[in-house]
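Please treat every number below as a calculation from the coordinates, not as lab data. Since this is a predicted model, take the numbers as computed values, not measurements. Cβ atoms are built from the backbone, for glycine too; each structure is taken alone.
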Structure 1
Amino acid sequence: MGFAQEPEVRKYETFDLFLTEQNKKVSQVKLGATQSEVEAIFGQSIRVQIPKVGKMKPLNQLFKQPEFKNIFKPNTENEVVVLWYFTTPRDQNGVISKRECTPVIFVANQVVGIGWDAFNKARKDGTLR
């Protein structure tokens, strides 16, 4: 049995630089990509370190890639997987919630939707059951 890799440590001058990098990765995800291809774009979990800047406290936080993973089985043919990647801080309480993440939706191991509009549509049409 293998062991999880230690997260890569990345240092940024500001949190905005980290967010820009995360959002750039989301923009590289294309419809039809496989889960492995998306995971390769985001890479392994990272420990983000940002020095104290002005009134902002220094940051040393682990960000998993993805933060969350949901599996749905609406029928016996196709498993639906949703991977959630951190992109948009909202609560700034040190706890990452799904509302701070961008969902990437896979059906039969291919991206069929990216973002909240796609997620809400999939919930509405019954894909996520």
Structure 2
Amino acid sequence: MAVVKPQNLVPYWFPVWSWMIFIFVLSSRSDISTGPFVLDPFWHLGAFALLAFLTYRAFRHYRFSILDSYLLCAFWSFGYGILDEIHQVFVPGRSFSVIDILTDLVGVLLFGLLVRFVATFKDKKKA
């Protein structure tokens, strides 16, 4: 693994932390609504697929393999989804939801499928 200078980390980790703060702020509000119940899973799926992408990008900067980067980003993103649901227990009007956690996981897994598809496509293009 190559040495990464601290000043080079900001472009990779700032978007990750910014998106995590955005999710935290939204889940801290008891007056927020994602619209009809049907739209809530799509919000979770998209939000955590984006978090997976941002963390994947940050871990790839460390020159981890594609698989290692994905596993790290999946652990990071899914773990944050669980922590976010636990956090919501303490927010008036919000609650812990296993469905939300599973939807977060689906978003992370869909991003993983995209990573696999792109890696396969690049391998075929090289051959």
Comparing 1, 2 on relative contact order in percent (Cα under 8 Å, 6 or more apart), the highest sits with 2
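For which of the structures 1, 2 does the calculation of helix-only ellipticity at 222 nm (-39500 (n - 2.57) for each DSSP H run of 4 or more, over all residues; to 500) return -25500? Could the numbers behind the result be given before it?
Numbers: 1: -7000; 2: -25500.
Clearly, the read-out refers to 2.
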Comparing mean count of other Cβ atoms within 10 Å over residues 44-51 across structures 1, 2, the largest value goes to 2
